[in-house]
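Following this line, the structures themselves.
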Structure P
Amino acid sequence: MKKIRRTKVVIETERIICVSQRRTAMDVWCDECGQHANMLSLEEAVAVTGLSPQEICRKVGADALHFRERADGLLFICLNSLLE
């Protein structure tokens with residue numbers, strides 16, 4: 001009888017996200033996280049997650065993401081909740 005050799009290959013990957021502090025990003029207290037968090041603009045959240053703006057807005061509407069809205073109407077999303 002012929003012996004069969006098997007080789008197991010394991011590939012480990014690591015994800016690194018670099019978020020630069022642009023003029024739109026804010027470091028503020030997130031009530032939902034209970035800690036300071038980077039709040040990203042919608043455009044930055046799209047770049048970090050790869051989701052569409054509509055999908056991010058749906059998640060905000062479903063309370064799946066932490067967010068703040070500035071007085072001028074701009075939406076900022078908590079980076080911690082984006083990475084969960």
Structure Q
Amino acid sequence: MNKIKLAFIAIAILAAVGGAFATKPCDTCENSQQYIYTGSGYVAVGLYGEDFDCYITAGVCTFWRPDPWQPNVYAPCHEGYYIPQ
């Protein structure tokens with residue numbers, strides 16, 4: 001009986017630790033530095049809602065860097081047309 005109880009306690013501890021890692025906050029494009037593509041490269045434009053806005057149309061408004069260790073990888077973030085404020 002004690003072995004079963006010990007197994008359940010171990011499973012509960014592992015589930016708690018796994019749940020803590022699974023719910024940690026992650027970077028989202030909303031809170032990250034935004035970039036626009038100028039045809040020859042990407043240019044930093046600031047934060048959405050503070051430095052620029054996106055008019056609702058088809059296409060990609062801004063990009064972001066999801067992995068800071070890969071500086072040349074950009075992913076789409078907002079849809080629309082870039083409008084500086």
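Each value in this text was obtained by applying a stated rule to the coordinates, not by laboratory testing. Note that the structure is predicted; figures quoted are calculated from it, not measured. Cβ atoms are built from the backbone, for glycine too; each structure is taken alone.
When you work out distance in nm of label points 7 Å out along Cα→Cβ at positions 4 and 68 for each of the structures P, Q, which one comes out largest?
Values: P: 5.9; Q: 5.0.
Of structures P, Q, the maximum of distance in nm of label points 7 Å out along Cα→Cβ at positions 4 and 68 occurs in P.
Looking at structures P, Q, which one was helix-only ellipticity at 222 nm (-39500 (n - 2.57) for each DSSP H run of 4 or more, over all residues; to 500) calculated from, given that it came out as -8500?
Comparing all candidates, it corresponds to Q.
Of the structures labelled P, Q, one was used to calculate distance in nm of label points 7 Å out along Cα→Cβ at positions 28 and 60, giving 2.0. Name it.
Q
Among the shown structures P, Q, from which was the value 19.1, 77 of Rg and Dmax of the Cα atoms in Å calculated? Spell out each step's value before the answer.
Values: P: 19.1, 77; Q: 21.1, 69.
Derived from the structure labelled P.
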